Structure I
Amino acid sequence: VFRYGVERFVKDSKDAGIDGFIIPDLPLEERNEASGVIRRYGLHHIPLVAPTSHERIKEIVKEAGGFVYCVSTTGVTGERDSIDTDISAYMEEVKRFTDLPRAIGFGISSPEMAGSLKHHCEGVIVGSAIARLVDELYSVRDFVKSIKKALE
């Protein structure tokens, strides 16, 4: 984003129909420049809040728009069998500092897991599980193409 140019990136994104931005590696200390430009174009900056950043939640959500992306657990993104964070306490803490909808993401791998979160937040974010299904779809397509080619 910074290399492309914040202003140009936001303008081009708005022209393409984007409503908001999730910028995972945007440090809190560098957020002001990007957030200001994003707001000026009438778009949303959707921050990521981690369960380990309790003292920073208030600061992180202060200029948020759209919703707050609540990272379910520490570590890298990807499918998990369970979430080890006390989701109830974590979501209540986020709610103390914002009226924006809270969406939980990172590691949501099944309908059952998503369902277990529905009473704690306003949304869930599923990424890796969907990406895996897309990869499998392309693998099946490529396999079928290779069968077809072998039969020609």
Structure II
Amino acid sequence: TQVTDENGQTIDVDLGFVGKIIGVNTESVSALDRSGYIPVITPIGVGVDGQTYNINADTMAGEIASAFQAEKLIMLTDTRGILRDLSDEASLMPTIRMREVDEFIKEGCIAGGMLPKVEACTTALIGGVYKTHIIDGRIPHSLLLEVFTEGGIGTEIVR
């Protein structure tokens, strides 16, 4: 992978064993759920070669939500949601449609660490998830405020 250092120079970085998801084993998670356990899933996968690979946690969340046809996928992050102007917290976009995502990426509204979150949300929506949310996990009760208030507190991405 290539990254830009603090001097603007492009350098090659070996990220080690990083993999892409080719499938989700829903049975093991379902078995835990049926047994009354709450599954806690680490973003590690096993390749066909038996090697373990690190997986981007956002990517994994979107794939798992898709595989289970979840009603919602909620991503917790350290920003209010998707901002129209990255320097203005008041420019929060409460709702965006999946068809608007590419335009917001071109405009720079969706960039950096928000990209894998939004990609996971669109993967989930394409996979049958009804609605996705990106909210600030630093806000007390953020999950409840997003789900149980009319306006929510973050950004929802819908089909």
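Computed from the coordinates by the stated procedures, all read-outs in this text should not be read as laboratory data. Everything quoted here is computed from the prediction, not taken from an experiment. Cβ atoms are built from the backbone, for glycine too; each structure is taken alone.
Values as computed for the structure displayed
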item: Given 23 for relative contact order in percent (Cα under 8 Å, 6 or more apart), calculated: source structure among I, II; result: II
item: Structure from which -13500 was derived, helix-only ellipticity at 222 nm (-39500 (n - 2.57) for each DSSP H run of 4 or more, over all residues; to 500), options I, II; result: I
item: Winner on Rg/Rh (Cα atoms, Kirkwood Rh) once structures I, II are ranked, highest first; result: I
item: Test item: distance in nm of label points 7 Å out along Cα→Cβ at positions 31 and 143 calculated as 2.5, pick one of I, II; result: II
item: Test item: FRET efficiency 1/(1 + (r/R0)^6) of positions 39 and 55 (r between Cβ atoms, R0 = 30 Å, to 0.05) calculated as 0.75, pick one of I, II; result: I
item: If distance in nm of label points 7 Å out along Cα→Cβ at positions 7 and 71 is computed and equals 5.5, the structure in I, II; result: II
